[in-house]
Structure 1
Amino acid sequence: MAAGHYENFPVASRLVPAALRPAVMAIYRFARAADDFADEGDAPPAVRLAQLDAFDAHLREIAAGRTPEVPPFPELATAIRAHRLPLHLFHALLSAFRQDVTVGRYATYADVLDYSRRSADPVGRLLLALYGVHGPVDEQHSDAICTGLQLTNFWQDVAVDWRKDRVYLPQEDLDRFGVPLAQIADSRADERWRALMAFETARARALLHSGRPLARRLPWRLGLELSAVIEGGLRILARIDAAGGDVFAKRPVLRKRDWCAVAYRAVVQ
């Protein structure tokens, strides 16, 4: 597991067939590097956007039949060609990372979903394409899982994102529960905040559960890995709820004993 948006990304685990692991790693390295352009370091927005534009240009080179020499593109080009991965999904990821550079607030839940459709859902669809799984129902369930994981990461990282001047909590939800933005700045988890976070974790949990049938339709090893990813997300949501939504005092993370429970739950589901 890795940090940030992709901490729930299954990075070439032993459950993934060996022949597919290089492609999984290539997708991950692309997403991780592009996400870091948007999130890490002290570069000004213009520089970050230029870096993302360069990644876009390298994707167009691959589309034109050329192989960029800049990492991670040699491996990515090989994976795209070998497995016929849709290039538009990589472009979608870059559009979300550009948005992270330019947008720090979201008015509605629909706005957050639109972001997640580009920041998270393409990863799941790329893995479906890699595994040769097709069909609208499979894609719908994959999108639900990926969006649920993205929301889980948002609620886990409210304090972290605030320091980056980002708030993924929809303004309409803040207004509904009477939570001003200043409360995030003050790290204050009162009754209104707890009610807001319980609402948001329930939303993410419902998405994860709604996508669970996909794991049962995948080959056993891949289905087991997906089940573990879902259980990891659910475990984080349970940690947030157990803390009364107070993600300020301590960021909810999974410990060794949690992973034991995740593994057990993944097997018995």
Structure 2
Amino acid sequence: MKMSPQEFLNWENKRITLLGMSGVGKTTLADKLPKETWFHYSGDYRIGTRYLDEPISDNIKLQAMEVSFLRELLQSDSIYIRSNITIDNLTPVSTFLGKLGDPRQGGLSLEEFKRRQDLHRQAEISAMRDVPEFIRKVDAIYGYKNFINDAGGSVCELDDPETLQVLAEHTLIVYLRTSPDLDQMLIERARNHPKPLYYREAFLDEQLPAFMAEQGYEEIDQIPPDAFVSWVFPKLFLSRLPRYEGIASEFGYTVNADDLGKVRGEADFMDMISAALDRVPLR
């Protein structure tokens, strides 16, 4: 969706998709908008509560069954276990994705890891394609006139042009571009606190053998689960940057993440988006 700054300001029902790296500030920015007039749609929350709800619950139960006390209670239907996902706590989603490596340390085999990766990809595609229906639904049922789609950090990895087209037709796509300093901070944070991530299969198939050769691992189950995540994240990060830039160039607009600190409320948000639109002439 393309428009002039004035068209954006005159747009009665504003519908925006925020794209960018995890940790760049998408959720924080969305939270600065008034809750009574803006519906905050979290792609990762939709993934966890709708499309991966059962696999996440099964994974938790599988781990619980390793504890004899819990196994007996589960088998007799004496207890009920499920995740408690919120927009601010998406840990069950990343825990389900898991990490490659030594099963004695909680690592996954390559086959199981790829199975979960594929489930996440399909879930993310579905969650993004749900955006038009949610726009209609939250207006019709709850009366929200404005809609912000807080998209997951791996949307640029989906290689699904139809999904991007759906977002572009129904929302104004805004990419939050990082600075070199922020890039380094996010990379260091990920190295120090490695979290499960989604990888394009082609990227994984290229990087995993390189990692194993460099680190001297002959089998997946020799790898400490955090090791590959820490090693590969800088490469994943850099590979995503041109993908985001390409999406913004074709379908939307770009704002600098360094400017997000200046946004204190809706008026500042409108000014920031208008300025981004003003920098790109309508074609």
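Worth a mention:
- Origin of the value 0.30, where FRET efficiency 1/(1 + (r/R0)^6) of positions 132 and 172 (r between Cβ atoms, R0 = 35 Å, to 0.05) was derived from one of 1, 2: 1
- Read-out semi-axes √(5λ) of the Cα gyration tensor in Å, for residues 100-155 alone, computed value 24, 11, 9, structure in 1, 2: 1
- Among 1, 2, structure where helix-only ellipticity at 222 nm (-39500 (n - 2.57) for each DSSP H run of 4 or more, over all residues; to 500) as derived comes to -22000: 1
- When FRET efficiency 1/(1 + (r/R0)^6) of positions 212 and 252 (r between Cβ atoms, R0 = 30 Å, to 0.05) is calculated for each of structures 1, 2, structure 1 comes out greatest.
- Ranking 1, 2 by relative contact order in percent (Cα under 8 Å, 6 or more apart), the structure that comes out highest: 2
- Distance in nm of label points 7 Å out along Cα→Cβ at positions 28 and 220 derived as 2.4 - corresponding label from 1, 2: 1
- With distance in nm of label points 7 Å out along Cα→Cβ at positions 36 and 76 derived as 5.2, matching label from 1, 2: 2
- If distance in nm of label points 7 Å out along Cα→Cβ at positions 68 and 164 is computed and equals 2.0, the structure in 1, 2: 1
- Top of 1, 2 by volume of the Cα convex hull per residue in Å³, largest first: 2
Bear in mind these aren't lab numbers, they're just calculated from the coordinates by the rules spelled out. Because the structure is predicted, anything quoted here is derived from the model rather than measured. Cβ atoms are built from the backbone, for glycine too; each structure is taken alone.
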